[in-house]
Structure formats: C-alpha cells, structure tokens
Structure I
C-alpha cells in the first residue's frame, strides 16, 4: 500500500466540528452527500478541490472534540488516502483505522499545501517529491495494515471471521 497525492496543510486542533460541520448533521444517513462538506469550516474550497489520493496534513491534536464517527468516514469518501499529523485525538485515531483510513503520526512541519507525497505505510517512509525530503514515522503494526488493506474493521472481520491479532 503506497498512496500518492497532494498535501492539504491544516494547523493544530482541527476538531471533528471542522471536519464534519454540525449544520450538516442531518446528512449523517447520507455520508456521500455529507462528504461534499468535509473540512468546510477549515477550508471552504477543500471538498470541491481535493483529488482522489490526496492527503490531509495537520498539526497537533487532529480530530479533537466530539466523537463523530462519521468524520473519518467522510474524509475517506472525499478521496483522501491518509491523514498525517503530529498527534491525534484518541477516538478519532481509532475510528479512522476502523473505517479504513490511514492516520500517521509524524512531524508535519516541513510539509506544505501542494507538496506531492508518496507514503510507504509498511516501511514508515514519507517522500515529499516537491521538497526532496524523506520523512519517517513509526510503521503501523501489521494488524492495522491488515485492517486498512481489508477496507476497515468490519470488512476485516467479515473476511477473516473473529478478530485475530496476527
């Protein structure tokens, strides 16, 4: 799994309210429609300009706030291949893996909007093709890679039966 795409840089403390604005709560049963408004309160043009495979790059405490389990789902539905941040709110992190959205803890200071990234999830390497940088992160555990490869936790359990750590 080696996603490639452009970076969309955001700052610290990107809350689930910024990811999935509350005024669209009525769309929670129509997540593809809700995805048209993803990140709208952080960048009103994001949903209309993001391309399949692109990356959201945040600072510290990405995904804080209420446990809107649809927040990582609409990020994924918008075509984002992974979220990179210095740190994540615990519930957002777990919800992301559960829906099959890679979330990577790394130093994001040198990445800027528009940078072309290529990520090796197994080796823990981020290549920034614009800035000619090689950044590293702790590789995801094999169980998380398996869950992501299967499309999320539900799909993983449907494919393999009872959850196994190997």
Structure II
C-alpha cells in the first residue's frame, strides 16, 4: 500500500503511468499545433486552449515554441481530450486515404504512359465509367508528349481524369 492510498480505494497510478499520460497529451498538443488546417472552433476547445494554440502557430523561435507547446499540453491536461483525439485521428485517416488515392492515380498514369493501350484497357476494365474514346485520345496525347518532350499539358490532364474517376469509385 502506498503512502497516500487510503484503505479501500483503488491504487493510484504509478509514476510511469503518469509519465505515459503526460507524454500522450504532449503528443496530442503537438499534433494539434501542427494541424493548421484543423478548425479550432469546431472542436469545442476552451478559449484559453484555442488562444494558446493560435499563438503557438505564429511563434518562430524554437525555444519559445517548445515552451508554448508545453503550455498547450498543460492546458489540455485540464480538459477532456477524447473528442480532440478523435478529430485529429479522423483527420489523419483522411489524409492517409488521400495519399493512397494520389499514389494509385500516379501509378496508373505512369503505367499508361509507359505501356500505352494495354494499360488503358486494364484501367477501363477496372473503371468502366471512363469515356473510352476521349480518355484514349488523352492517353495517346500524353504518351506522345512524353516521347517528344516539351509541354506536359496532356500528362497533367490525364492525371486529373484518372483522379476524377478513381475518386468517384
């Protein structure tokens, strides 16, 4: 039995557990400060936390930023952070999905430019919603641009067309 524990009460958290919790809140504060596109008003944070986060986003001095990050973490320890943690994790999941889609579109575009009509047929088989005549013309133009060099207009348009279709699937 620890010194401050009263008989019949649950055991207080260990020093290691308290440190893990503090580090968890510090990481959450760092992610909140770094997530500049996350609207603070929609999260339901107290005004003091919102002000501290906004100030931290403006600070350029490294030492001052470290102190401000610790201050934001201190303020967050006094609030319920589960809603905030959920919002930041869902934002991170959205970013991961966007990155996967972007990489998938890039792979298809590069494959189409390298392989030509065979890759176009494979993509049309996967996504039958493609306007095949227009899409094939765009793919041919992108292949020609890549061989000849110069402008990359069709190459970018091909990327946009693939992105539109794969994002809607």
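Values quoted throughout were computed directly from the atomic coordinates according to the rules given, and no laboratory measurement underlies them. This is a predicted model, so every value here is computed, not measured. Cβ atoms are built from the backbone, for glycine too; each structure is taken alone.
At a glance:
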| item | result |
| --- | --- |
| For 52, 20, 14 (semi-axes √(5λ) of the Cα gyration tensor in Å, calculated) the corresponding structure among I, II | II |
| When distance in nm of label points 7 Å out along Cα→Cβ at positions 32 and 152 is computed for each of I, II, the largest belongs to | II |
| Distance in nm of label points 7 Å out along Cα→Cβ at positions 40 and 104 - highest-scoring structure of I, II | II |
| Winner on mean count of other Cβ atoms within 10 Å over residues 8-15 once structures I, II are ranked, highest first | I |
| Given 13.2 for mean count of other Cβ atoms within 10 Å over residues 24-31, calculated: source structure among I, II | I |
| Origin of the derived value -0.41, -0.55, -0.59, -0.94 (log10 I(q)/I(0) by the Debye sum over Cα atoms at q = 0.13, 0.16, 0.17, 0.25 Å⁻¹, for residues 88-143 alone; candidates I, II) | II |
| Identity of the structure behind -25000 (criterion: helix-only ellipticity at 222 nm (-39500 (n - 2.57) for each DSSP H run of 4 or more, over all residues; to 500), calculated), options I, II | II |
| Answer label among I, II for the case where relative contact order in percent (Cα under 8 Å, 6 or more apart), calculated from the coordinates, equals 17 | II |
| If mean count of other Cβ atoms within 10 Å over residues 56-63 is computed and equals 22.9, the structure in I, II | I |
